Structure I
Amino acid sequence: MLVLLDIDGTLLASEGTGARGIVQAGSELFGESFSLDGIPLGGRLDPLIFGEAMEAIGRTDHREHHDAFRKRYLEVFAELIEIGHDMRILPGVSELLGRMHAHPEITMALVTGNYRESAHMKLAAAGIDPELFVGGAFGDEGDIRDDLPPLAIERFRAARGRAPRDVVLLGDTVHDVTSGRAAGCRVLAVCTGSHAPERLHASKPELVLDDLSDVEAVMAWILSKTGGDA
């Protein structure tokens, strides 16, 4: 089976480090008026966040400047992590990842709005080995969040020569829930991120938890519909 995992608010808390990196890179390249004020961040793709920030300052040419922004953002983000960061792994995550990695029926993959490089930097800074995850889909690989789970599933199929028998998605925002449901995933929403429990319940995931600290219960739910081999 395939377990798709969001990063921010699900596996770790970055305490705004990514947002600070976006603002610093954008301000350096496009002026001090570049800001994320009023722009929702949780569960969204980094290129879309950049595009909205550019439009907010009257710039409609964000697509042609995206590569330059991406390059500088990744440099700034690495610098922020090097000089000190607030990345912290969330309750239950370390044990849960270890249990899933050791389970012969489970393959883990990332589905995140982050760029691949910044995703791996965040994980490593929080003490999570990026090598635990195979394939997945990242923020610059789709136009909207709904594009990412199908891409991760297709990459599993291409690598294994068959589709996964079951796909589970763990996330902390409504965007995680709706994109997972659209792709036919069973979805577990966790209330450790930016979206309130009421919003998560209203988006109709199969399960909503306060956090992932009850590892036995989470594993039992993940494995409840495996249908056999991975």
Structure II
Amino acid sequence: MKENSVIAIDGPAASGKSTVSRCVAAALGALYVDSGALYRAIAWKTLEVGADPQDGERVAALAGAVDMRFFVDGPAVGFSLDGRQLAAELRTERVNQAVSAVAANPAVRQQVTGWLRDMRSLGRLVMEGRDIGTAVFPTATFKFYLDASPEVRAQRRHAEMTEVLSVDAVGASLNRRDQIDSKRKAAPLTMAADAVVVDSSGMGVDEVVAFVLARVKC
């Protein structure tokens, strides 16, 4: 049976998923979900308690023990971790370096997948991530895979960051993340066979959003 309550938008980091997903959700009156923020939150928690992101058992235990609460936060699904709402803390280079190891942990992915599926009780969702259309909601009716050139992605991520790093350094970090995400055993970054591919390198946000909406509404 097809899953009609979720629009899945996957792709590598800085491919434009977040901006496009927010705009599509707003146009449809749906809720925006940033699945990557949940992995970043677990990575942040791991670092906060002084644990090693590579320590699979410790990270899995942390993910299973946190008090994660979800709620409608305006146009999006918000969350708190152990009573704390996180924002800028999730976008530091320190978390960037830790999140791939955390996200590659099978127990963490299982935990986060369960959280994401439970969000359907909040309403219609536009969910962005790396495995939404392949692992979280493989029967979603609408699946999109956004991509962009490495240069464009590096520039986009550089503009988002709160720390002073060169575009080249950001690009190198993204490349490392791509390699780890695509080679991990648990739900690797891959394109669903039935996803619509969108290369946003030479497209404006409005163009990409219009393309997605045309597919969803047809």
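Of the structures labelled I, II, which one yields 34 when relative contact order in percent (Cα under 8 Å, 6 or more apart) is computed from its coordinates?
II
If percent of Cα pairs over 18 Å apart, for residues 74-177 alone is computed to be 62, which of I, II is the source?
Of the structures listed, the value fits II.
Out of I, II, which one gives 26.2 for mean count of other Cβ atoms within 10 Å over residues 2-9 as computed from the coordinates?
I
Work out which structure the value 1.5 belongs to, where distance in nm of label points 7 Å out along Cα→Cβ at positions 146 and 170 was derived from one of I, II.
So the calculation was done on II.
For which of I, II does mean count of other Cβ atoms within 10 Å over residues 26-33, calculated from the coordinates, equal 15.2? Intermediate results must be reported in sequence, preceding the final value.
Numbers: I: 15.2; II: 18.4.
Source structure: I.
Work out which structure the value 1.3 belongs to, where distance in nm of label points 7 Å out along Cα→Cβ at positions 90 and 194 was derived from one of I, II.
Details: I: 1.3; II: 2.9.
Derived from I, not from the others.
Computed from the coordinates by the stated procedures, all read-outs in this text should not be read as laboratory data. It should be emphasised that the depicted structure is a prediction, and the values quoted were computed from it without experimental measurement. Cβ atoms are built from the backbone, for glycine too; each structure is taken alone.
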